[in-house]
Structure I
Amino acid sequence: MTRKLNVAVIGYGYWGPNLARNVELSEEFELVCICDFSKATLKKASTNHANVKLVTSIEDALKLEHLDAIIIATPASSHFALGMKALKKNKHVLIEKPLAQTSRECRLLIKEAQFRNLVLMVDHTFAYTGAVRKMNDLAKTSLGDLLYYDSVRINLGLFQRDVNVMWDLAVHDLSILDLVTGFTPKAVSATGLAHVDGYPTNTAYLTLYYENSFIAHIHCSWMAPVKIRQTLLGGSNRMIVYDDLEPTEKIKVYDKGILLNPTDEEKYDMRVDYRTADMYSPKLNSVEALAMLIQEFAECVSSNRKPITDANSGFRVVSILEAADISLSKHGEPVPVVDI
């Protein structure tokens, strides 16, 4: 019988408990260590994971014998340093989004992982949800030419100090766009404001420009009185409405659109024809996204294959956010997105 892969989770704050729980439930992984600098936090971890070693530094975790992989769920500012330490100790690494804080840091992590032939993966959780996986299937098979992506991702709080609202919320849409469209934007424009002293931008609007006839717009905010998670993906044949807060019908596919490629005679008619038909809600896989992500990480470590959300996808998302920060400081001036 093949032994389970030994994993340590670094960071047991907001997201760490969810990752640790799914690692313990995994058939491929063995959770052998949880690391957090806070002893009070480790006390909570001991309640949920009685037989797991608890340490206060990544150095102590990396000393463990037969450790195969590290999962990092710490503040974004520490992702690069912790990820690099783990890679240099020849451990496979999964890092909570974002992969790092700059495109340069991402490149260095990618280079180190490639040099050591290690799996480096980013936790773009939405890529593993049943809804987004279905969107991806439909985009590849029945939507036709992709035309636009429009998303509203707003709520009241949770205000953060280390990242602005784009890095907290828009990052999800950027990872969805990267998976579902396969397009890389050439430039991004971002506007927004910080309404609370001492905190970063809490409301922002991003527009992504592409070489082809596709455009994406994202509205994200910590200042809304209601929580909204609604996305529209438009194609030449069909259109999708994705509502992540909808309990049963998260994805609705509309067989609606305009009639494209008019004749020369129709061009002068000053009229757009519309096509309407049925709407349906496809059945979605109900397996928890994090369980799918942990399984993907395990399979990639075992077979040395590229993850769905590999480090390159992490780089592309960080590059967009990096350009968006510059655009934000220039009041919405479009800024080119760097290529890997």
Structure II
Amino acid sequence: MLTASNICFAVSLFLLSRIQSALSLFSSWMFLGIACGMGLYDMAFSAVVRSRGREAPAIIVGITLFAGFASTVGWPISQYFTLNYGWRQALLAWSCIHILLVFPLNMSLVLPMHSNEETTESDSHQGNSSGNILSIFALAGAFVFINFAAGGLSSHIPELLRLSGINLAVSITVSAAIGPAQVAARLSHMFGLNKLAPASIAIMASFIMPLGIVLMLLIGPALAWSVGIAHGFGLGFMSILKGILPLSIFGDKGYGRRQGLLFLPAGIIQSLSPYLFSLCIDAWGGGAFYVYIAAVYSAGMLFICLKWLTSAKRMNRGDGSFVHFLK
């Protein structure tokens, strides 16, 4: 699937470089979205879990750490090609990179198949006992709120800061701080916070994400810099948790299929979030920040429910047919 995604990326980027109408733009962009679904974090996590089983979390953190520099590398390269050769040639360059560099890298992966028989009795029991319908809806619902907030803010943060009295230069700096903050979160997880339960980290991250906005709204524009740092720091944890939290609750058996089912609603909401957030901005201006805060804190409440549901003393040990379907 990962190697097939490189072909889809290359074809969609080539088609984008050739667009002549709104219809060709729309169809090429949709094909690019399919490629993203095939080749980004979710599929990489599934490949690792399929190969390494319960040993996968450390590798997942490593993947997100390196990928945190994607925008740091990608934007300057895109700008260079665009300024010197034009945007169509920039898209062609990325298409060639997928075929000539990334495709061979994915082909070179040798991933030994993890045997389900290696799963310990305790792991199997944990996956079965934790896989109750309330846990499933709590986890899926939490990421619906997270993806709505993250997609909306990422698309509109310069405009939201402008409406709050922040000039453009500072807004761009705040936006640029999100990437390094995500990398800092992943490093902190790698070198210490990985000792905490994933559900506990999720609760912590959901209360960190809006902290910068809360401080700016309470104290003033002088703390605008904290918006990007807090949002990026919390978001850095969320990208890791999307991979390891379901693994810790439900086990590694059927991981890829379950991930697709669990996070389909969140993916749909994320695709709609820029438009939905723009409606909030039209209605309330800078008050749309409060929508972001409410969404992330709602996710935090659901993570607290998830932590309670999966605790050893309060575990619901029923295993209904819907849960069996997700496993």
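Read-outs throughout are calculated quantities, based only on the coordinates presented, and are distinct from any laboratory measurement. In this text the structure is predicted, and so the values were computed from the model without any measurement.
Can you spot which of I, II the value -26000 was calculated from, given it is helix-only ellipticity at 222 nm (-39500 (n - 2.57) for each DSSP H run of 4 or more, over all residues; to 500)?
II
Computing volume of the Cα convex hull per residue in Å³, for residues 27-66 alone for each of I, II, which one ends up highest?
I
Upon calculation of relative contact order in percent (Cα under 8 Å, 6 or more apart) from the atomic coordinates, which of the structures I, II produces 26?
II
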